[in-house]
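For reference, the structures are reproduced in the following blocks.
Derivation of every value follows stated rules applied to the coordinates shown; laboratory data play no part. Source: prediction; values computed, not measured. Cβ atoms are built from the backbone, for glycine too; each structure is taken alone.
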Structure 1
Amino acid sequence: MARKAAWILSILLLLNTGVLGVYNGVTELADAKTPLQRSVTGSVLLYGLLGIAAAAALIARHRSAVWLALAWTVVVTYVASTATLAYAEADATWGGAIAGGVGAALLGLGVVWCARVGR
């Protein structure tokens with residue numbers, strides 16, 4: 001029962017970040033001024049596409065769900081740890097950036113685990 005709930009939550013998380021990532025990545029590309037901002041915005045679009053693909057693979061219980069979820073985790077972790085530094089330079093702290101990255105990585109690793117055991 002707990003594995004099924006984790007599997008469903010993983011799919012919902014991937015779909016949510018996937019749809020929002022594609023939407024935000026496309027609509028915010030013009031607002032990115034610095035190279036770091038462009039890398040974050042491009043990465044948001046990338047994790048959107050990876051999230052949708054990983055969710056589809058997880059639903060189908062396909063082997064590719066594991067590596068797609070892992071790639072999604074890497075990109076989400078990058079964005080979570082870099083976005084504040086890119087867009088709020090004056091107010092950003094390294095502690096906040098690290099905490100965001102660690103939190104995203106832990107959630108991502110949970111999704112990877114679900115992809116691995118859910119097959």
Structure 2
Amino acid sequence: MNFNEEYENYTKYYNEITNIIKNKECIQKNIDEISIGDYVYITFLPDSQKYIYELHPKYGVIKSIEIINYLNPFTNKNEKRYDIIIKNNDNDNENLLHEGVSFLGGSLGYDYNIYLIK
């Protein structure tokens with residue numbers, strides 16, 4: 001996908017979601033504070049400018065949450081990974097988080113903000 005396509009795709013998602021949540025209350029939450037059935041909006045802040053438009057925002061209702069404990073080989077510490085499925089505004093199931101974009105794979109390569117929508 002080229003830059004123009006990424007930008008258009010990002011803008012499409014952003015405008016659709018902004019239209020849905022514009023008159024609703026948005027409460028910032030941590031990932032471990034959301035539950036099945038919650039409506040959430042998530043924005044992404046990539047560590048590299050390369051991914052600014054590739055990591056588009058998402059909105060939907062949480063359908064499932066799976067917490068996976070693993071040993072991070074880069075830090076040698078036990079960590080949690082969340083596999084959260086949402087039904088998005090297009091009525092499709094998708095993962096709440098984007099795939100990681102870290103060069104070495106030691107992190108997701110981005111931060112994110114999650115908002116509970118009421």
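Tell me which of 1, 2 gives 46, 28, 18 when you compute Cα extents along the principal axes in Å. Answer for the origin of the read-out: 1. Which one of 1, 2 has mean count of other Cβ atoms within 10 Å over residues 42-49, as calculated from the coordinates, equal to 21.2? Answer by label: 1. Taking FRET efficiency 1/(1 + (r/R0)^6) of positions 26 and 98 (r between Cβ atoms, R0 = 30 Å, to 0.05) as the criterion, the top structure among 1, 2 is 2, with the largest value.
When helix-only ellipticity at 222 nm (-39500 (n - 2.57) for each DSSP H run of 4 or more, over all residues; to 500) is computed for each of 1, 2, the one that comes out at -5500 is 2. Taking 2.6 as the value of distance in nm of label points 7 Å out along Cα→Cβ at positions 50 and 82 derived from one of the structures shown (1, 2), identify that structure. Value 2.6 for distance in nm of label points 7 Å out along Cα→Cβ at positions 50 and 82 corresponds to 2 out of 1, 2. Work out the source of 4.0 here, i.e. which of 1, 2 gives that when distance in nm of label points 7 Å out along Cα→Cβ at positions 18 and 90 is computed. The structure behind it is 1.
Out of 1, 2, choose the structure whose coordinates give distance in nm of label points 7 Å out along Cα→Cβ at positions 2 and 66 equal to 2.2 when calculated. Working through the options, I get structure 1. Comparing relative contact order in percent (Cα under 8 Å, 6 or more apart) across structures 1, 2, the highest value is found for 2.
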